[in-house]
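Colleague: Dropping the structures in below, format is structure tokens.
Here, each number is a calculation from the coordinates, and none is a lab measurement. For clarity, every value in this text was computed on a predicted model and none was experimentally measured. Cβ atoms are built from the backbone, for glycine too; each structure is taken alone.
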Structure 1
Amino acid sequence: MKPIGLTYKIETNRYARVNHGEIMIVHQCQNCKHISCNRIAGDDNNFSIYCLLDNKFDISGITLLNQDDREEVLISIYGCNYKKYIK
């Protein structure tokens, strides 16, 4: 499985509309091209996760995150004080 992008886990709340959930890594099987989404693990490389924002894949049914979502991804990876990690 090769990581090809980032997306949101869509969570629903029965009292509200669809909400954005946690950030997920989108993977694609190198053999059959099957797509799956997995949670970010604590031992995943933060810089590698951040670099997935630049991938330009067209996957029907999945909205990939891009540079417009940069700040939210950085907060998810590093927390609210992400600016001390990024220069």
Structure 2
Amino acid sequence: MIKTFSIRISGKVQGVFFRASAKEKADELGIEGLVRNEKDGTVHIEAQGEEDAIEEFLHWCRQGPPRARVDRCEIAEQGHREFDGFEVSH
């Protein structure tokens, strides 16, 4: 079953290759969506994929890449959307 989530991550998550690492993990798991830095210092992710892959991706988001420090990971299930792969927004 395909699931879609909106994820907002706060902590030390900008300037630590969070977006690039999220794309790498998403590509590895077959996740579609996007990731972008927000002006408030958080990272926003829209992620869509098979339930098992999404669960693994959400687990990764709660940890982040090695140089990150995730203080909070807010996750909300969303309706299905059309994505073309997984992109890093600038």
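Colleague: If volume of the Cα convex hull per residue in Å³ comes out at 83 when worked out from the coordinates, which of 1, 2 was used?
Modeller: 2
Colleague: Next up: Work out the source of -4500 here, i.e. which of 1, 2 gives that when helix-only ellipticity at 222 nm (-39500 (n - 2.57) for each DSSP H run of 4 or more, over all residues; to 500) is computed. Walk me through the numbers on the way to the answer.
Modeller: Numbers: 1: -4500; 2: -8500.
It was calculated from structure 1.
Colleague: Given 1.3 as the derived value for distance in nm of label points 7 Å out along Cα→Cβ at positions 40 and 72, which of the supplied structures 1, 2 does it correspond to?
Modeller: Attributed to the structure labelled 1.
Colleague: Given a computed value of 47 for relative contact order in percent (Cα under 8 Å, 6 or more apart), which structure among 1, 2 does it belong to? Please list the in-between numbers first.
Modeller: Values: 1: 28; 2: 47.
Value 47 for relative contact order in percent (Cα under 8 Å, 6 or more apart) corresponds to 2 out of 1, 2.
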